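What follows is a set of structures for review.
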Structure I
Amino acid sequence: MQNHQNPAETLSHSRDIYVERKGAVATIVLDRPQKHNAVTLEMWLQIPVIMNALSKDDSLRCVILRGAGERAFSSGCDISEFSEVRSNREQGIIYGKAMQDALLSLYECRHPLIAQVHGLCLGAGVELLATCDIRICGESSTFGIPAKNLGLVLSHAELKPLLELVGQDTLKEMLLEGRIFSAGEACFKKLVTRVVPDEAVEKETEASVRRITGGAPLAARWHKKFVRRLAEDEPLSAEEYMEGFECYETQDYATGCAAFFKKEIPEFSGK
């Protein structure tokens, strides 16, 4: 990982979630290991604040999302607080808006976003996972959305990233059965992109970060933006079409081509 030798800068946002910065890489940590990193309403409200700051930071080249420890990515929403914050329709609307804003802020992150998954990934943890571009997990990780057992329904906005990721048939199976399944099945369903031995999850995430940060950051942002846009039904506007050629005016393009001919490793500036 870039600048791994430098001390990490930890930016606290609440008692249960924080951002650790190492050079051009930021790691968002869900920090409730004693609760399998279950997400509270306060955490949902903090995620857009964190993501808005990170998305505006042009010095960043990659973001990692993970849970504290190695027992869980996230076991989902913290059900123990539902009687106070999610007990009726009015509270459900407020809670749902907080979740939707958080998931949208992750989904729309300008920088490549990697999920580093250890252990359990259930319910809203799967929703968080689905917003990420690359999703790496360990062989013993388990997945599922058992919302039916609570009589709970995922809203349209919550379902959108999952639908894009796994398709209608798989998503309906996950929601209707509420079954917990293995990492291998999660990879088959395209819920995760890579399964590695449990002890190799962090190293594989670091390797992915090195590959991403070794490339031109503007190219990464454009590719992410274009792929998402092409998944929509509406045809491209003339302006959107022409944006596909803006890379030729960048310093990064000149740097990359020059380095190729000199057989050197390019040092991209993001300009």
Structure II
Amino acid sequence: MVPSDIRETIAHRILTPTGGFLEGFTHTLQPYAGCPFACFYCYVRRLPIGLLGRAPWGTWLDVKLNAPALLRRELHVLHDAGKPVRVFLSSATDPYNGWEPRYQITRRCLEVFRELPPQLLIVQTRSPLVRRDYEILRTIPAAWLSMTIETNDEGVRKQLTPLCPSIRMRAEAVRQAKAAGIRVQITVSPLLPCDEERFAMLLCELDPDFVIVDTLSLGDGAQGKRSEALGCDEVLRQHGYHAWTRPDCYRRLLTLLRQCFPAQRVGLSKEGFNTWARVVGA
């Protein structure tokens, strides 16, 4: 989906100090505000930007035109002060929305990171548009692609997250990133209804460097309260997925993945998301 309500904005800062769920990182970076994928479970819907936005979440997008220039300035300050820089891009938007090919805000931010490398950069997306930037991403020493794939079932994807790219396209983006020499993690975040055996087989075939399994209750940053307020369990029940509302619905998939991958390549929820940030920050 490409939102039609687009606003070009000037940001006052671009690197936001972080903590909480992403406690291992020093900053988050949002090149846009808003997100066209409009996932029913998105915790940002319960944040002020989602609750007080000018229109329903998913229908609008703010483009931070000066994000690359701000990033260069802020990185210079951090580097000159000898401060650590571990960036999660992005936690409240998808950096590869339908307008990125036109504005290239994310791409130009990556060019800044290539010039002023951070200790860690996680590029989190569910969009195969990220492939446009593999030639840049591969030249940033501590950069990772983090691709969200919540299920192996395309029918579930169409039912629950119909505005998101297909599983096939995301899987192909992972394959191409691996072929380009880019480190990849796959975030099953949150886990949606799936065939656990087939999903585990798909993830094993893709062979990411790291896999994170997360759930609606574990991963919304508020001990499940945001997901509850969003009615996420009710959405699942409406589609007949009652079993997937259980707090332990992740255990079968996690067990299968730990049979496929070494233990250090599989993480769960908050601990998993912060694994590499803690390694480089040690």
Structure III
Amino acid sequence: MSTGHDAIDTSIDEVTRARAFVGRVKTNQVRSSGDLDYLKSVAFSWFKTHRQPVQSHASKPDLSSVDAAYQALLDATSRNSAKASYLAILKTAKDALIAARAVIMLGPDPQATIPLEIPPDFSSLAADDKMKEILSRRWYECQRCIKAGAHLAATVMMGGLLEALFVARANRLDDKAPLFKATATPIDAKTKKPLALTEWTLRPYIDVGFELGWITRSGKDVAAVLRDYRNYVHPEKERSHGVTLGEFDSVLFWEITKQLTLRLLSSV
């Protein structure tokens, strides 16, 4: 019977060969029935053969990203997908497999008895599956950082997750005019016009989000605290302020992040 180590290595080898195979396709789209059957077999090999021994390993690696990549591969074979799409999907699958293998090689998580909280349904904010997968992955990564004792990293990840949620909320607006008419809308110092959304940071998203009713006053205040502590990622600020984030801080910020997430999801 295949072990978790063997199964993950075999899977990595399979997606590597599949990517090389797609790279040799001479057309912009992969249409040949034989080629599509081969790519399907790569995905089915994971779900039907390799996944179980990997999941059963004592380290209990999170396979959500791996599963999502293989599912994307299967979905791609059901339509006339571009060669570039397959190359990107297979690279994502390989990266996710390598990350899972790292967990297996490190052995069981000493805090494995503490389960990770399942992410909420991000569908109301993120319509496409890729963005939902990214948000879910970051939701899990925040918790893994806390469990690993990487409390500053956890806080930075939470700030990143929160910013991604605000961006997704803004993108759900059919009419984005209110974003640029709010009192807190950031203004370009030279042109005196509102900054493009791609230039907004977490600060204006929090302030404008409050003005538009996405979050409450208390939500705005605690989000601002998380935003400020995220900035301790800059070493000089940490040194000059003499602040070191610990477990109490990251756990507290995680509770704040969860509540803000639920608030933004319910605001659509």
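Laboratory data are not the source of any read-out in this text; all were calculated from the coordinates shown. Since this is a predicted model, take the numbers as computed values, not measurements. Cβ atoms are built from the backbone, for glycine too; each structure is taken alone.
A value of -9500 was derived for helix-only ellipticity at 222 nm (-39500 (n - 2.57) for each DSSP H run of 4 or more, over all residues; to 500); which structure in I, II, III was it taken from?
II
Where is mean count of other Cβ atoms within 10 Å over residues 87-94 largest, in which of I, II, III?
II
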